[in-house]
1. For which of I, II does mean count of other Cβ atoms within 10 Å over residues 106-113, calculated from the coordinates, equal 15.6?
2. For FRET efficiency 1/(1 + (r/R0)^6) of positions 82 and 114 (r between Cβ atoms, R0 = 41 Å, to 0.05), which structure out of I, II has the highest calculated value?
3. When you work out distance in nm of label points 7 Å out along Cα→Cβ at positions 218 and 250 for each of the structures I, II, which one comes out largest?
4. Rank structures I, II by mean count of other Cβ atoms within 10 Å over residues 146-153 and report only the one at the top, that is, the highest.
5. I, II: which one has Rg/Rh (Cα atoms, Kirkwood Rh), for residues 122-241 alone, as calculated, at 0.93?
6. Of structures I, II, which gives -15000 when helix-only ellipticity at 222 nm (-39500 (n - 2.57) for each DSSP H run of 4 or more, over all residues; to 500) is computed from the coordinates?
Structure I
Amino acid sequence: MNYLFLVLGLLLCQVTLAFGAAPDANDGVPLEAQRLSGKALVEYLKKSQNLFEVNDEPTPDFKYKIMSKKFMSQYRREPPVNDDNDPDIPENYDPRLIWPNCSSLFTIPDQANCGSCWAVSTAAAISDRLCIASKGKNQVFISSADILSCCDTCGFGCDGGITFRAWEYFATKGSVSGGHFEAPNCCRPYYFHPCGQHGNDTFYGYCPRFAQTPFCRRKCRIGFNKSYAQDRIQGKSFYTVEYSVPAIQREIMTKGSVVGSYDVFTDFSHYKSGIYRHTGGKPDGRHAVRIIGWGKENGTDYWLIANSWHDDWGENGYFRMIRGINDCGIEQDITAGDV
């Protein structure tokens, strides 16, 4: 455990040294808006911006679905590179239109009340990449439960983790097949059931306020037709992507989804649809998501992102976030790997 704290501490120190004294995501947000919460914040969001629709009520159990504040980051002062006029980069890119047989691209996980977004999003991005690399033949879903419980250098499980270390775990240790809670035909499905009622989906019950990180168990579920060792798949490499919008776009176009991490503020809990841009509210923690594409709407550039809060959240489980200004740090912490 002491080694784990040391590794995380060194990583956080490296980030601070790399970025130096930097502004936070509230730069440009009026001080009075930063202090708003509840109904006052909702009213402010509705009046002060028109990029995204606002829910009157926050996402249920919002603070249990994001990582701890200790994972919040320093921000680069300069914006990401945006002026690469690469003619091969289209204005809009949605891989679901290019790879319609890759079911992972259409699948929205549900992490429940566990801050496992770092593991869930990385596992989903790896699954996307495996399918794309095989031109639609490999439909395996990588187990986020395996990464969450068995990566001992990744962080703190349900309290948050580091996506770069999750990619490293897949490249150096490998992982097995997985899927949603009680998913059939896989080695290690997700541990936690969806919280509460979601439309006509199976109701499993309500969740404890905060889920406990499960123990690592390098065995497949009873009845699965392979051993853990036989089912394991190992990646080839892991890396961060250059702090450049075109570089991120080319990475997505050539290899598939990437994972982006960003700081989360209370206004995100009220997101309903549209293009999110941080506008008000206090800092709440950090989140990791799978960026699958991009586009432009009414002159505003955005990233197309798959969240992990069930498919009845946001835009059928997805959301869009403003692109090109490093909003909440989204463009400075992009991780990926070769599969």
Structure II
Amino acid sequence: MFRLMGRAAVFAAVTMTFHGVAQAQALASSTPMMMVVPAAAGSAPDIVARLLSDELQQRLGQPFIVENKPGAGGIIAVMAAKSAPARANTLLFVHAAIATVTPLTYRAAKFDLATDFEPIAIVADTPMMFVANPAKGPKSLADAIAQAKATPDGIALGSTARGSIPHLAGVLLGQMTGTQFNNVAMNASGQALQSVIAGDTVMSVDGIAPLLPMVKAGRIRALAVTSNRALPGLEGLPLAKETVPGLELTGWFMLLANKGTPQARIQEINSAVNAALKSPDMVKKLQNTANYPVGGSPTEARQFLESEKAKLARAVRQAGLTPE
């Protein structure tokens, strides 16, 4: 009788254990995941973040909430995510400038994404494009470099705001070729584009999204794109690295988790991200926003982040940007 009671007690204990695990799993799957985005609703980072969150919600079976926290160069969002407990339910979705430039140009940016967070995956990227006025500008990137070398004061190169990825692409071009380009940083990409169309600046550099329609319409000439690979929709356009070896710079998006998030959870989310980026529907939606899926492992994301930080730190110093 006592043996039977002992067996019953063991059975009850095991049953309660499995019930507790099931309850915990159910609670985890019903707990919303917060994806903090340092950009306003409707912006390019927000659009990509929402495309990804929709995919992850389906693949992980867990509700996703995108929380927009724009302002202060991304500092507000990063610090909000950093202060959240490492319970594997708060993620940070950042773009390149916040990860690499903000810590160098804002005194209030007391963070290092490579050490304060756990990189999960590079989600997508979009290359920069050097363009020129079709009548007055250079015919190729090599021609632009030759013209700049032959001009005592260099030639004007328009871009968006100082410290932006397009601006730093122009700085890198000069730095890597030993050439003087007069970087004319404007307040908006539309200004830089109109300036090169009007011939006020012979060259400009920006992300491909606003430039491609003008290239196809013949209003501007595409000189080179700064991606590390040929991309769909950009066939026939030369890669900058073919003229200037190593000149690769994109606007990219990365997903990170809080420091201390269990590695098993990071791997689980990474697998879901990579599966999403292989979905034809997701690929099409990204390309419609001029972005291209990347993916890869958490280790590759961390290595890429460190490499981009070093590259852009050199460009920031060359541009004479200092913390404000």
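1. Going through each structure in turn, the value belongs to II.
2. Numbers: I: 0.70; II: 1.00.
Top value of FRET efficiency 1/(1 + (r/R0)^6) of positions 82 and 114 (r between Cβ atoms, R0 = 41 Å, to 0.05) goes to structure II.
3. I
4. Once mean count of other Cβ atoms within 10 Å over residues 146-153 is tallied for I, II, the winner is I.
5. Details: I: 0.97; II: 0.93.
Only one of I, II returns 0.93 for Rg/Rh (Cα atoms, Kirkwood Rh), for residues 122-241 alone, namely II.
6. Among I, II, the structure yielding -15000 for helix-only ellipticity at 222 nm (-39500 (n - 2.57) for each DSSP H run of 4 or more, over all residues; to 500) is II.
FYI, it's all coordinate maths here, none of it is from the lab. Because the structure is a prediction, the values reported are computed rather than measured. Cβ atoms are built from the backbone, for glycine too; each structure is taken alone.
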